[in-house]
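Heads up, there are several structures right after this.
Every number here is computed from the coordinates shown, using simple stated rules; none is lab data. All values reported here derive from a predicted model rather than from experimental measurement. Cβ atoms are built from the backbone, for glycine too; each structure is taken alone.
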Structure P
Amino acid sequence: MDKYQVIKRPIVSEKSTKLAEQRKYTFEVDRKANKIQIKEAIEAIFNVKVEKVNVVNTKAKAKRVGQYSGFTAAVTKAIVTLQEGHKIDIFTA
């Protein structure tokens, strides 16, 4: 799998911004990617050293708007902890 297919986009929220202060960055990743592929992709794309990768699989939730019903997207998020001295500027990446 190509490194640019593994990492879909950074997740920028209030919680992820707070985690970035602790060298932890959150990305939406491909559902089939494993921790090793995520680590290699982050290191290659951003030129940093990754210490740890945590993966969160979220299930699709049923939602309804008026008479229309459907599901939210099932998403896999990766929380990447970088080694001391490395950082990623998410807003320019």
Structure Q
Amino acid sequence: MPPKKTRRKYDKQFKAEAVRLVLEGSPATEVAADLGISANLLYRWKSQALGEGSVPATAGMVSEAESLRLRLREVERERDILKKALGILSRES
């Protein structure tokens, strides 16, 4: 009978640091390889941390969200203008 594998336990600080590296832009596969863990485990830690709200949003995430909001408003304005133009052109025919 082969010997049983023991599961490694990681403390919260180790997990938080690994997740922070990924959120700051480092590829998850590289971080996982450097730390000697699987990428799937790192993705699971990341989703758990984001789901719990225990990881504060990084500056990059905040600025990206703001730029996406601005782009959304711009696209909505363009859509509204096109709707009005279509209505005007439809009546003239």
The value 21 for relative contact order in percent (Cα under 8 Å, 6 or more apart), derived from one of P, Q, belongs to structure Q
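I have -0.52 for log10 I(q)/I(0) by the Debye sum over Cα atoms at q = 0.19 Å⁻¹, for residues 14-61 alone, calculated from one of the structures P, Q. Which structure is it?
The read-out comes from structure Q.
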Structure with the greatest value (metric mean count of other Cβ atoms within 10 Å over residues 22-29, set P, Q): P
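Match the computed value 23.3, 85 of Rg and Dmax of the Cα atoms in Å to one of the structures P, Q, and report its label.
Matching structure: Q.
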Of structures P, Q, which gives 5.4 when distance in nm of label points 7 Å out along Cα→Cβ at positions 6 and 70 is computed from the coordinates? Q
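Can you spot which of P, Q the value -24500 was calculated from, given it is helix-only ellipticity at 222 nm (-39500 (n - 2.57) for each DSSP H run of 4 or more, over all residues; to 500)?
The value was obtained from structure Q.
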